[in-house]
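Q: Following are the structures in question.
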Structure 1
Amino acid sequence: MYQRFVCLGLTFASLVGCALAPNASAQDETVNVLLQTSEGDILLELNKTKAPKTVDNFLKYVEDDFYKGTVFHRVIKNFMIQGGGLGPDLKKKLTRSPIRNEASNGLSNKTYTIAMARTGDPHSATAQFFINVSDRNPSFLDRANAADGWGYAVFGKVIDGFETVEKIKAVPTQVARTPEGFPMEDVPVEPVTILGTKVVKQDKLTK
């Protein structure tokens, strides 16, 4: 089953104000990853202190060049942009074993944070991720507010390339068909492809 991480009964009209948790501190150990896409670059800061297992898992996929050629297959303008697991044909790539949910780490699903996508099983996240594009998201994605009692694990945030995120969230979408013939909603009309990923050392960062 393709990963979809919002309860079917949830509607946007039900979203209310949210309590935000701190997303990093000066003492946190971080790693920077450059996400190169067909719409531009996105620079991520991953929080190894608060989400060690999730960051290690993500970095393994980066090191293996797993994300190259995958697409942002689910884009909802006032919600999130999701990718990292399917090709342009919407065929799902083989992944490593799922990781344990780290959503209790105090990081909140607010705008421009990155979190792991999963199925209804709290501990089913593998490679797919999403970038939040709405500050309403903590009201139902954070562990404290999640209907399933778990929530979705944030493991970093965008620190540059905000305009790329904005471009991706605004692309036209459609209902497309998976290789198995099932309909999939919110798929970009023109594929938004991940061209590559790489770890960027702190001393290489430029403003």
Structure 2
Amino acid sequence: MSFGKLYWYPKAPRATMCLYIAEYNKLDIEYVEAWPIKVDASKGGVGEDYLSKFPPGKVPALERPDGFTLYECIPVSVYLAKQDPNTKLLGSSLEEEATALKWASFANSELLPPIMAWINPVIGKSPSSPEILAAVEKNSEAMVSVVEKALAGKKYLVGETLTLADLFVVAAISRGYQFVFTKKWAASHPAIHEWWMRLKSEDIWKKIDGEPVVLDD
């Protein structure tokens, strides 16, 4: 029996980790594209039926065959992860679970927004000038440096295995690599770059996002 439907759009920085978890747990799930109007107005929005189930009109969102619905990336990710009662994606202790959720929250609320604030003037979604670009890059670096320091000498952010911490931070960092993180940036963030390349080279990530690519300077 189908597990249900998972709504997303390609490379959505708050949804790709949910697809990873679904694939990791081998869930029989249907991926359905849903384009919020603020992401791409040309797609026409998500529609009234979607909004009746998921009022914020964003992704990710999950719909089970029994009518259960869920939205917001952290609860959706936890729900999907716990479909395996022996999951290690939330760590091996209460402390590791709390720390993994800390990183998920950090990625969603503190890391991704300044990365997007740097991307938007670069792709023409907000005003741009040398002063604006310098300021938004500085703001991004303040949060990125937290990750770089945390990863120094480590294979994963929490414990000795992959957790939601890595998946959420990878998703946020991937948005930067898509638009503004160049080879020069990668060279100045060696811990992040090695970790990102290693994780994004895994088969599941490649199935979701394709081969990892680093922009030329």
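Readers should treat all values here as calculations from the given coordinates under stated rules, not as data from a laboratory. Being a predicted model, the structure only gives us computed values, none of them experimental. Cβ atoms are built from the backbone, for glycine too; each structure is taken alone.
Q: Computing distance in nm of label points 7 Å out along Cα→Cβ at positions 166 and 198 for each of 1, 2, which one ends up highest?
A: Max of distance in nm of label points 7 Å out along Cα→Cβ at positions 166 and 198: 1.
Q: Can you tell which of 1, 2 yields 18.0 when Kirkwood radius over Cα pairs in Å is derived from it?
A: Working through the options, I get structure 2.
Q: Out of 1, 2, which one gives 3.4 for distance in nm of label points 7 Å out along Cα→Cβ at positions 94 and 190 as computed from the coordinates?
A: Only structure 1 yields this read-out.
Q: Taking relative contact order in percent (Cα under 8 Å, 6 or more apart) as the criterion, which structure among 1, 2 has the greatest value?
A: The structure with the largest value is 1.
Q: Which structure, out of 1, 2, was helix-only ellipticity at 222 nm (-39500 (n - 2.57) for each DSSP H run of 4 or more, over all residues; to 500) derived from, given a value of -15000?
A: Among 1, 2, the structure yielding -15000 for helix-only ellipticity at 222 nm (-39500 (n - 2.57) for each DSSP H run of 4 or more, over all residues; to 500) is 2.
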